[in-house]
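What follows is calculated from the coordinates using simple rules that are stated; it is not laboratory data. Small disclaimer: the values here were computed from a predicted structure and weren't measured. Cβ atoms are built from the backbone, for glycine too; each structure is taken alone.
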Structure P
């Protein structure tokens, strides 16, 4: 079992891939370059303030205390206070600017990725599970939030502090600098080991988090089944096991961090001790002043903290680069259904010419050699056993997919050449269950046409004979439907879907058995609305009921991906073939008396 947040070895990028991701991220972050520059500027001021402190202390000791000059000492104290205040103010500003740039980058990335996902065709969602896409928009972007909120700030500050501190140490005393850096080889070896061990520990923690979340999700989503079969103790045991695994992973990662930070801290203490010991000897020889020794010790102490921070940032950088790579993968995905440059005519025949189709990632053809011509204004019913391919034919006519072989045209224009905008105005799909968004009834009908007025919405409801039903609500068409339309009945939700279609006023309706999930009482109301909506329009209906089929002008029987029969109800019954058997089975299933 695995969770959608799990991370495996494939998430790690090699150095070249990481560089490409970082360069691309930098281009995406170009609108925030001035904000980043300001943050770096304030970071430099803050760093210089921190490094100026030891230099001022050196001056106060050598020129003030050692020389018994109260004026120099007073100047050193005042300068130190001013520098500390400036460094503090600069550090606050750098924090504000770096977070402003980082959060702006994440906001831009979220909008770009979400917009790109919305433009994808159905084949994209066949290849990518919704849970994985949600994970990309949440977990992967949140993994970068840690980096942009404090990671970039620490990285810039630590890099500047190490660079400036090394230069200042050499200027103060190259001898003491060499002595202090004798521990550097140990630190480098420890850092490499930490990066390797912590990366493995981090991946294990992410994997355990995914498993824990997956167990939790199953326990909540399947609670009815769990309680029905008294499986509560077993589910609790499974959650305890996954939780124990997460605990062990966290403890192991903590041990890795504790070991490394101990080495860094010990290295800093040893370096400071060496600087004090050798510095005392050099001071006795008259090579350096006591103020210089103290300044070097203070700088060495400051030097090892950013080294520790940079090592901590390694995993954060790795995680962020991997997350960015996944998000860029989505942004690089081109929609399977591409926009053409021809406008579809207002009316015309639909010609399905020798069409074959296979779903992405599959080898077998779902449809093979389908040829049908649907005249303008004709009603065509698609029937056949479950999985025969009739819904796929409807989806291809609506260009939710493009055929693998053959062509589909409307009014003489190949759908591949048509603009998506004109296609959606001419051909509208009404699914089995219309999805309702949070908002009012009017808002949900207006999904079909954003610029529609309330009068247009009422006209659409009136056109399908459903206006009075919704006007009876206390708030009328301004009634809140709640999440997924839970405030409305199944029939009312479907009436909203039909009103959307009426608002567009298309030339072609594609109905995926819009009444199959309704109770008989509600079905009659929706059937009346459907009849009004279909009048005067070309209609393709995926049918599972004899009453729906008999109202069609012609019936196409799809079986095993092929068109096996085509004709009117009476003609196909007379053939005594596949359709006749289906009609007989439907008739027997109807309740009697």
Structure Q
């Protein structure tokens, strides 16, 4: 539900903010006051076309902020997929800025999103209906979705079966395609794979081997320098100063300290340190000598490592993968080889699976069609009943279900809403309706019956009451009120009957200040709302008679709402 809007520098709107509520929210005002600007601003904030001409003259940018409360799990999933956080209050704050250079920026809960992402989100938040705008119910692609929501868990269970069958069917078809082809092609492929398996097995390249060899190569390439340094260390340890090894000098110091500690116990700690150093020096001498001798024996190892690395590099280049992935490549080739060697038998098995799965899918599709047709008859009858109540006694509505040439996750049904306004006329797709008045009433009838199946929480009606008046207008107001019991409606209207039915009545008006004109919006109190209904009834000349008539109309609307809660 749309809770709040803040609009800055959109055409005549310098700054306007409005709090919307649940139920029927009606926007009225004189022609040209800017009523549609409010709807246009909302459309802009939800990803609509951004033309820099909408920026108020003299300003650098236009900004619209819209706050929605969400209850639909589907919207939460969309936000999760986009990585957008939302709090426990389940609130979405959408902010869009348009600069004079034509660039725009969109944010949802502070996270920058693309216009495409914003449009995807908005399709689940608001449904726009206007005389010249796209309308969701006119999109035949959505008809099957709306019908299926009414079919309930029975259809959902069949859809789940079909989804699983389709998943398995696609896997079977993928495997069949992989092993299909002529015999000579399979033989050629088998020979190639056999050769590749043999050479990879002969190479015996192991995961991590390249890294180990590269590290060893690095050491060996520096062996001359290492021998020089190691030799120097051996010489210092064994020859020391004046031919006396370092360990001998330290040992002699330890012996002297031992004698001294026998006289002065306080020197014992120093003796223990020096004695330990002497022992460690002896160990270091032995290990350093062994290390030096090993370096001298490693002359041929570098050549062998370079040869091995050359083999690994050639296999990496040939199979276009890292050395660690060569083992996985070998396993993959073995699997493909095994599959090719048994391809004929496998194809026969897969074909049996394919036929069985196809027959299972066909049976599920038949069941789904039967469920849809039964529910379509119920919905069609209910919509025709609503059309009669909207003074369209001769109108006919039908949900046409035909079988497509292919099946998918929704089965094989093609669903389309059909309509004709006059007796004897041919049923036509809903999108072919030309009359604005007829279209308005059909939309309302559909919303009354299908509204609960539509998860969108806010419906926008932009002057869809064109072409109707009198008793029909009253019926339209009543139907609109019915829809508003479960959906939030924001409606621009010129009809007093709809304005009188409003739960919240907003006045849009032009104001001149300091030589500039701006559009303002305000929520009317009941007395002001009655006076505005009177204006809609009589035009610019409002009299006591029209005010009394408007008050009576408002009272009757309140009575109707209380009786139909």
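Given that relative contact order in percent (Cα under 8 Å, 6 or more apart), derived from a single structure, equals 22, which label among P, Q identifies that structure? Source structure for this number: Q. Between structures P, Q, the calculation of Rg/Rh (Cα atoms, Kirkwood Rh), for residues 333-420 alone yields its largest number for Q. Set P, Q, criterion volume of the Cα convex hull per residue in Å³: the highest-scoring structure is Q.
Looking across P, Q, the calculation of mean count of other Cβ atoms within 10 Å over residues 53-60 that yields 20.5 traces back to P.
Can you spot which of P, Q the value 8.7 was calculated from, given it is distance in nm of label points 7 Å out along Cα→Cβ at positions 77 and 501? Don't jump to the answer; show the numbers that get you there.
Numbers: P: 8.7; Q: 3.3.
Clearly, the read-out refers to P.
Among candidates P, Q, the computation of mean projected area of the Cα convex hull in nm², for residues 45-188 alone that gave 15.8 used structure Q. Once Cα Rg over 2.2 N^0.38 Å, for residues 237-340 alone is evaluated on every structure in P, Q, the highest one turns out to be Q.
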